[in-house]
Structure I
């Protein structure tokens with residue numbers, strides 16, 4: 001088992017999964033499209049971000065995006081984990097936790113004091129995030145309006 005930065009070819013393969021990742025991660029709150037999936041990771045990758053991959057027997061089993069972003073509330077640049085995904089056949093093996101820990105270690109070594117991520121309501125990965133010490137700091141609430149009246 002190895003966790004390392006993804007190669008250019010591996011990054012392209014990961015991006016090929018972006019629509020599937022978007023569907024699973026957003027729990028139906030975002031209408032999935034290739035364009036929307038690209039919009040969600042392009043700023044991170046374009047700003048020097050990258051993917052870490054979990055590889056076993058030369059097979060990528062999962063990945064995590066690692067980058068930085070501006071916290072609009074504090075005007076501070078913070079670490080960000082825009083995406084974590086483990087291929088379905090490799091889930092329930094602790095891969096996501098290993099990827100998160102490696103990403104957090106990297107961000108700490110880069111000097112970041114805080115790391116942020118988004119988790120949609122109903123996404124089971126919320127429990128992993130809480131286990132790793134992430135806390136809710138903002139809750140986006142929504143009410144659908146019936147405009148037929």
Structure II
């Protein structure tokens with residue numbers, strides 16, 4: 001089994017969170033593999049920027065970890081992805097979905113709508129918990 005260390009961002013703008021629709025029509029969060037001994041937070045920022053086109057990102061804290069397994073047809077073996085998530089915020093109004101990475105749709109969605117759209121239950125739970133953490137941190141920062 002191939003084990004991949006990944007990281008990603010739960011990105012909020014006000015009361016909205018950023019979601020992407022992948023090639024399997026799944027609504028997911030931006031994430032990717034950690035490369036060449038980079039720090040997980042740097043990988044998260046790199047992948048969020050690459051997949052969303054968002055430029056101004058603020059890392060507020062860690063958000064948690066998730067993991068999943070799947071069978072990779074291209075690698076011809078099972079893959080285990082372990083993702084470290086970071087709570088991020090932005091004021092950016094413009095974004096650019098990376099079609100090169102296989103995404104067909106995405107953007108900022110109000111929390112209630114986002115929780116309905118998100119495909120995987122662990123991602124839904126992550127966004128829900130992260131939103132409350134984000135609101136708490138926003139009060140402290142303000």
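Read-outs throughout are calculated quantities, based only on the coordinates presented, and are distinct from any laboratory measurement. Everything numeric here is computed off the predicted structure, so don't read it as measured data. Cβ atoms are built from the backbone, for glycine too; each structure is taken alone.
For relative contact order in percent (Cα under 8 Å, 6 or more apart), find whichever of I, II sits highest and give me its label.
On the way: I: 20; II: 33.
Structure II comes out on top.
When semi-axes √(5λ) of the Cα gyration tensor in Å is calculated, the result is 24, 16, 15; to which of the structures I, II does this value belong?
II
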message = Out of I, II, which has the highest value for distance in nm of label points 7 Å out along Cα→Cβ at positions 70 and 86?
response = I
key: Origin of the value 17.4, where mean count of other Cβ atoms within 10 Å over residues 46-53 was derived from one of I, II   = I
